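Each structure below is given as structure tokens.
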Structure 1
Amino acid sequence: MTSALIPLLPATERALLHRIAVAQSDGRAPSFAAGVARDGYPVWTAVRSAAGGRGESADTQYRIGSITKTFTAVLVMRLRDEGLLDLQDPLEKHLPGTDAGHATIAQLLAHSAGLSAESPAPWWERTPGSLRPELADVLGGQTRMHPPGRRHHYSNTGYTLLGSLVAAVRGASWEEVLRQEILEPLSLNRTSARPEAPYADGWAVHPWADALLPEPMEDLGLMAPAGQLWSTVADLCRFGAFLATGDNRVLSVSSLREMRTPAAPAENGESESTYGLGMQILRVNGRTLVGHGGSLPGFLAGLWVSVEDGIAAAALANATSGPLSAVVAAELVGIVAEAEPRIPEPWKPLSAVDQELLALTGPWYWGTYAFGVRLLPERGLELQPLRGAGRGARFVAEEDGTWTGLDGYYAGETLRVVRRADGSVLHLDLASFVFTREPYEPDAGVPGGVDPQGWRGLPG
């Protein structure tokens, strides 16, 4: 039985409930909802509401703010995978006429295009999008705050451009494309661009008194792709599971892996936090989390996924400040992962063994460094150092008989077998590095040659 089908232990459930109860109480949130999924299955949800509140449930919608950006990024990656654009294309190629046409699509996804963080006044999150009817009104000429590609500078305006890019390439509104290409295929039936009952009201809590003030809930217009969406903890956990495993109806696991890879330099002092393509990446207590935080006046949200542990957690509050939902969601992942470590799948032998590939396994040497090659399913290979730290990687088989690195130093690099005239293996070539069966094997094609006198002792 997989861990997904095993209920959480009562002690784990109590720890999760305690954490969100503290968040709601200390953060003075009118309500606080949270959920956890394990291996794609929901395993826990809970809601804490203020006395006399509306009685929010796990099916209550909250505004999720900038978690919307991850949805928008998935739509852009779909366009890339369909060959309709390249991530290195300048925006101008597909969305002409903006002042930010010099920025590449990859830079916009990674918040490294150098654009301004916010739209010009008035405060866009508390005013209707009708005040900014054109992209020029959103950008306000603030398109070169920093040199493109040089630093991570979070930009809501950049994701406005990406939403308009999706609409321009698809010939339909961002909202309609989102519904057809993500929400419906993933059955995110309680995620929408506008609130659908039951939904939580957004509140500001007075900093020095237990008093409430309703926050406006504006339609953000062109800024919608940066922060418009409403969702529930159940839908967010389902979306989080998709971010880990992929769904070929929406986006492949390889493209999601690309999104989860750091794409922008970290700010000074933020080595534990980086950004991929539409996803924030955190290192928390030795664990890598991917996802996004979100906020709009009246709402705080967080969605984090540990791909290695197979755990996704979402936390939502209807308060402008107070309970740090993104922090709590990350802590919920840690609570489950540490209390109930993932049960590994049973070991299974390969269904078929290619004898030619089997002959490539075992020890290889790069100079005097020892590595081991293992055979993986679907003709894949894994190269790992046999002692100490080193440049290990997994490789996926290509149709031309080579392999492409999936991770680590050799991600994207080509591994090929170099053979002698008689068909026997001369050496492995990996990104120009020669791996031989023996250290500096004399006839194996080591660049620079091998001293003909061979190995010797230290001269006296």
Structure 2
Amino acid sequence: MRRPALTLLAASLMLVYGFAGATDAPTTIPAAAVQTAEQLRDKALHDDTAYTTVEALTTEIGSRLAGGVNDQRAREWAIARFKALGFDKVYTEPVTYPLWVRRSEHGAIVAPFPQPLTLTALGYSPGTPKGGLTAEVMPFASLDALKAADPATVKGKIVYIGFRMHRTKDGRDYDLGSGIRMQGPVVAMGKGAAGFLLRSAGTDASSRTPHTGLTGFTDPAKSIPAAALSNPDADQLERVLAYGKPVTVKLDLDCGIEGQYTGYNVIGDLVGRKYPDQVVAIGGHLDSWDPGTGAIDDGAGVAIALGAAKLIHDLPQRPDRTVRVIAFANEEMGLWGGRAYADKHAAAVGSFQLGSESDLGAAPVWQMSASVKPQARGAIEQIAKVLQPIGVAYDAKQPGGGGSDLSQMHRKGMAALTLAQDATYYFDWHHTANDTLDKIDPKQLAQNVAVYAVFSYMAAQADGDFGSAPGAFAHDGAEE
């Protein structure tokens, strides 16, 4: 029987309600995909791909300061590793940034009790004048106290802030410590200070290894020498200050910005079987600070993503969507690789299914949170159920920021997870000479691989999407 023609009103209602209903259908993960994810999880716990990868990176390349002597070698190593692991496509995308170099650094208390200080220059710090910088120290209890200070009390002095971080599972003190490191030198410069010192943003109370890291300087002409003291040396400086006498310190830093450098993000795709243009994004950053070998920050993150992708690669057939691993360039000096990637791919953000980056070491993932559309919460709960047996709790009230570099794609509108690792000891070694392979437990690293393999595969196989769209999560409150 021939069906009657739709009236204009009926057609309009179908457009409004029918298509909207399809769009608003819940995202779910098929039972077969859940079963495969469980198998991936269990296999990952006994797979050593990630450990052998980070072992090779830290042994064959070592530290990877962005633009430094090992930058190109690390990139070539990563390209070769991606290819050896069987990615369907391996390619690079350029990232241009200021080239900051470190040559030498020394410090000392000159008066009233002369003695050396163990310190390290901070990223984007300029060098001191020839012969060094000698000035009186002006201590502050907090960044807020410095902000409130009369510039007359600061002018010509070396500002010191002694905030002490404490160990916590979620690493929350780092927000304060890194905030002082980033903002403190800028505020001090604005008040006329000659230099800046802080107690290292780290939790290793007894190790005489200072923690480097980035400042907020953006203009070499508007910056002052800035350095971090090891925790024991900060204790010593504070004891000397407690005598109530003027304390003079000499800084001798040979460092600074020397033009521009073009590095590259290294990218590998396992091309999706049904929807090759839809992407699940995972990764880590390939660069590191220079004192250590960049094992936990962030060789582990790159290795976790590669280990997860290799397990998915070895399945009998490719997942429906593309799984993409990105080894980002120059995260440490200001998310340059992440920002370049987001700028390049912003127009296609709707094709990004879900993403998360590993950049908090190699201790176990203990909590997952997500920024997705409401209709995809059920799929996130399915992922959480598969991860629960390996110690991952799901916090449905917290947003997911995507991790360090992928936070930039999240800000463009990519649906994202935060996969929080146990940070209890991470900041003992973070940005120091102690960031070395011995800090990685292979079994804990394998748990991370299991987490990334599970979520990547399940997202790639989902019936429906997670809500990525331009500006979709602009007000989710994610801090990443």
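Observations, loosely collected:
- When relative contact order in percent (Cα under 8 Å, 6 or more apart) is worked out for each of 1, 2, structure 2 gives the greatest result.
- Once mean count of other Cβ atoms within 10 Å over residues 107-114 is evaluated on every structure in 1, 2, the highest one turns out to be 1.
- For Cα Rg over 2.2 N^0.38 Å, the highest value in the series 1, 2 is held by structure 1.
- Structure responsible for 1.0, with distance in nm of label points 7 Å out along Cα→Cβ at positions 211 and 291 calculated and labels 1, 2 on offer: 2
- Source structure (of 1, 2) for distance in nm of label points 7 Å out along Cα→Cβ at positions 187 and 235, computed value 1.5: 1
- Which of 1, 2 yields 1.46 [Cα Rg over 2.2 N^0.38 Å, for residues 195-282 alone, calculated]: 1
- Entry that produces -6500 once helix-only ellipticity at 222 nm (-39500 (n - 2.57) for each DSSP H run of 4 or more, over all residues; to 500) is calculated, selected from 1, 2: 1
Read the figures in this text as sums done on the coordinates, not as results from a lab. As the structure is a prediction and not an experimental result, all values here were calculated from the model. Cβ atoms are built from the backbone, for glycine too; each structure is taken alone.
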